[in-house]
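Structures follow.
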Structure 1
């Protein structure tokens, strides 16, 4: 009997150890939680659209120099050599006749040339200023893309959180539907309720299980799209946080002030106005004289086997200063100026329209934010009432004091209440993020 006791004791210890061993095996395999801040940092480094704008920004930096603006001279070196073999026949004035077949002719030309537009009506300075504005535009486009990408990341991240919460809530709700089905089945078996109650309970349960499958599929799709925003493989496994917490302390006045000065659409529109102003200066410069300095140092050498000149060489510098004074250009410059004036006028209207639109969008986002916060509190309170009502209704159904239809309605109200509460949290977070997007503050995260 003693050995048998030991074997039983060992089996009991093994049963106690197995759960802890399984926990030790499973825990390291759990997927780490990706926070929204980590996702934003990853997107700024690897998002494809951000990378494209980063490269475009580099183009503006490269082009912003005095050489592209036209200040520096053009310096060239050229050289050419030639060889010819001809039949030569010459009759000179003194009566001498030269006749030779297969005479060789060799020539060499080389030169060093400098052409410098010393004055072009101040066009080069206007062009340099325009290039500076274009570089600034590249920086603004880059920052705006970061701002937009961060907005997309936050929205996509909390959409996954929202779906996870819906899945969790639906799983809890399915337990009530399963309990209702068991009660209806038991009542039908003992003959105290019709079969229709049991069948309807089974149908409702299957519908909720189908809804759960749809939510799980939506989660998979949302995660794949989110991975694409992060610039990584769509099948990459990750988890997100479990809660959505809107920032109720956000200051609308400070965001409104920041939007007026830092909104990227406004900044780019104002930058376009500056570019148009420099383009007008470049057009006006065509009315002024231009001064060009040209210098050369050339070598010309010819060598003949026969003929009057057997060898010739020219070597030395030369130069000139040219002045171009525009007198009449067919009205082209005047037309270009008028077109630019209209463009500048139109750009100012665009800026005014943007200011009003940004402020309108900000106010609407703030209204949505405040409304969502109120809905969160209201739906939170309502959900507690529905939960209590659901428990009471289930117990009453067990005691045959309400019908299956009445319990079904209570359970559907519970699902709808959970959905409204989760959606209100999500909408509040989206409205908060949209306000920060309009204020241009997301790119600073």
Structure 2
């Protein structure tokens, strides 16, 4: 019964021991809830990108609040739906095969007639996906278009809009959709894995069957049809045998066997496929002054060689995804930071055919002393908390009982295994303290599970060594 409770809890919290399979079809929006916590942000493997060295140092602890994040990148179909809706309301216009806000100069996206590798076309009244890439991530979209899409998505779901579309400032107190911060993106990308920290969302192996990287051999980069962009459908790398009869890819191959590339939170394409915009301006030296509590990036961007500032992006892509044989790669490392100035050898004039985005939003959770809670407290318990949290060697779990009751207090690891029992007996009313000595355990996420005759309650704990 307890293992079942813990498993259900992990599923509800978006923490799973093996990533869920993603559907072949293109859903309107699939989200994963990620509970907040603390992690050590930055490069744990001393990789240095020669184009912008040392921008992943120093390693520093960062706290991230709970959030929802889209399981995959935003698709052409999804973005096309947005364009048609806001066009019908007179909010956007098309000039020179480019989409702008009505009367504005900030580019939202480029269209197929601007360059053939952008999939969305406009016939004078309607936007349509002009090729087979409806379920592929939208490319040719600019940061402004991604932010405007977030506002539209918020409106469709009766949520507050986060962005001011004139100043482009994000109000993080609003409950609507937005682009993730750089810290949120890396925290989510790591999937709760901190012992050890991984280079890639799933581990340290460079398996080209787990992500859309260069030379992955997937049917969309087939030599007989090589047609840019070489994106794949979102969630394509889910461990299934993919079939041409389902996806209608242009290559001649009839099937392609993938390996599940989702991380432990069930997020797909956090490595490869397309770069993903983050909300933050890119700051080359931001790590040296980044706040600990939910950092949101510098107030202005680091000036690139062309004299302009750029937003950040994460995750690598089909064009330059991972470490091959030179020091110039490594873009799909979960710690990698890149400004969207660095897009290819023609920077800053390289095409925008390998940059997209995924959405995020705040999660409403009840927390105390840094823990996330599950359960409803009935009258036999007054409060419960653990401190410190995060902790290094031990933490104390304190609770107050208002009546005599049976209590079982256990510790579980992230796999749902019971690793310690701190108390399993009837206790008197009053305040009780139980210390968990964690010296023999590895760093990671743990849960205390508290049960009385009337209550069940679970708290999340973070062990850092």
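Listing for the model above:
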| read-out | value |
| --- | --- |
| Which of 1, 2 yields 16 [relative contact order in percent (Cα under 8 Å, 6 or more apart), calculated] | 2 |
| Structure responsible for -3000, with helix-only ellipticity at 222 nm (-39500 (n - 2.57) for each DSSP H run of 4 or more, over all residues; to 500) calculated and labels 1, 2 on offer | 2 |
| At a computed 3.7 (distance in nm of label points 7 Å out along Cα→Cβ at positions 42 and 346), which of 1, 2 | 2 |
| Distance in nm of label points 7 Å out along Cα→Cβ at positions 58 and 250 - structure with the largest value, from 1, 2 | 2 |
| For 41, 23, 22 (semi-axes √(5λ) of the Cα gyration tensor in Å, calculated) the corresponding structure among 1, 2 | 2 |
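Laboratory data are not the source of any read-out in this text; all were calculated from the coordinates shown. Nothing here was measured: the structure is a model prediction, and the numbers come from that model. Cβ atoms are built from the backbone, for glycine too; each structure is taken alone.
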